[in-house]
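**Q** Down below are the structures I want you to see.
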Structure 1
């Protein structure tokens, strides 16, 4: 039987938006909300998933604990003492998938907390990392190192347990694979142009500004590759943070700033864009005072939440919510507090819950990474419409 416990504590409300801030974790170890592109929460938005590692070693290594937190009761429960790697999900679906004991693939329902062993003898290719699950819970995709070495997009049928390579390319080093979270018809792939992986796993990246990261989409079978106008020559290189915009067929992404912190001269209005396959150039979201990084778009495709670095680091790191349709935006959290280092677990990785009532994010105000929620005030989103 699972035991529920309380770690949550109220923080001061945000001084600008009035958002109620709650720290959901308190254990002195690495706590994180996994990632922002595909939210790890229940269908009703009331439960979220947290990964924890005892001690203060990197939380992107193996053998992490898996917790579920109820946002209504502010209680948490430990659902798995040891998982082999970071879990994956179909965004906002209420199901979490993870490996344990090196060979078991498990599906966890956030609504019932029941576990289903999908396979007891999973044997993925070398260095396989799971990425995304289709909205109908039929397929799981991930990236794996093939011969060459070439990187392959691997798809597993969750009904039969069989897997196959549906796409391969030598330059998709860090794929950020994502099914369209609404219809599952397309797969978003990050393409690290010019990057190469040596047989020993060492990755080299080009210094040529004409190379660098871009995006493309595949159909669900791994075919019909279509480019997104992202990165050179249409924009500055990508930060590596992108996601689908609901079921519109568009993709949202952020691009890097110049070495001096200034924005791309071609787009002085901002560094957050949307684009679709076939577009000649991306559409910029005008926020010239912000420099955006990690990105999430709500399930409805209307709103985004993103961390911003207007003064560089160290400096305040606000969370900004905007309406992609109206162009309006506002600060939800004035400053997440805590210096963000290169370590992933210190990055905000903010995401909307399914019902857009909360934003879940990471922060390390005292040097210990914790997970927080910001309750979106009544009327806040309506003011952006």
Structure 2
């Protein structure tokens, strides 16, 4: 980056299946107000706004950024909309970072949201693609074959997915903003109905209403703030074509190349021992093992073994998704930014009850589309 960039404020809503108490504008404003309060700033201090969300069909409101300008405080200011499917929240945050890194802006407000209760996510995520049989089964139907391929490739036992869910639910109990606040056992998960082999009902993410916002700032502006910031050491977005012969759908090359760029830029050579905690995008339980490998935390075929040994649980060697992650909170357009915002809170030391002791370096990750869009950053407590 041309100049240092930091996160100086983070705000999010309480997430639930239906936020009937607020409009889309009200939901967004709730997160924005909390982020500005956290940063000790007002709308007058913001130079530009970057907003992101998933497909507009999720609410049935096209181009919502146009009518949200007032709620965002974007009147007579630069406003940009970002869309990269499920990774959009993270891509939006990284776009705000590049805005500041460019030298054009000192402080940028970035916001992501979804009010899924006002639309139909299953219909939206069940497209009829050319020259392919219709899935009409939502995202789970699309990704289940990826999970089956991982199991066949690595020999992972059936209980790994349920173990991942148990850990996520335990973590969410410490997060006051999480959607799902109910622990489960491995037995309960395995007894829940099979939706898309090998993904059971309790191994899927919820459908949530929610929003998140962050304020990113230049070094000079960050040092004027009331609190210790989270410094963005590196961040990149990558994409790859979905229909390419020989494409590795279990461990996509775009994810591997993206995280390598991030590690190289951040000076990380041993992520398993240099990263203190990570928030990774896990909408279905088996993706945690898959992403542990794709992100370079372990060798191929070792991700499920980390989960089996419990080394990714809260208080263990590398706590994964201490907030509960996407398995417990999933306003799709905001889920990626929640991953990044949670890592910022961790290195700031302000994650509340789900704070990881001694967290100084954290990785935030999101993916979207057919596991073809990736957005990743590393943040640190040190400049």
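Bear in mind these aren't lab numbers, they're just calculated from the coordinates by the rules spelled out. Not measured: the values here are computed from a predicted model.
**Q** With Rg and Dmax of the Cα atoms in Å, for residues 107-306 alone coming out at 17.7, 53, pick the structure among 1, 2 it was computed from.
**A** 1
**Q** Comparing relative contact order in percent (Cα under 8 Å, 6 or more apart) across 1, 2, which is largest? Walk me through the numbers before you get to the answer.
**A** Numbers: 1: 14; 2: 26.
Structure 2 comes out on top.
**Q** Which one of 1, 2 has helix-only ellipticity at 222 nm (-39500 (n - 2.57) for each DSSP H run of 4 or more, over all residues; to 500), as calculated from the coordinates, equal to 0? Before the final figure, lay out each step's value.
**A** Working: 1: 0; 2: -10000.
Answer by label: 1.
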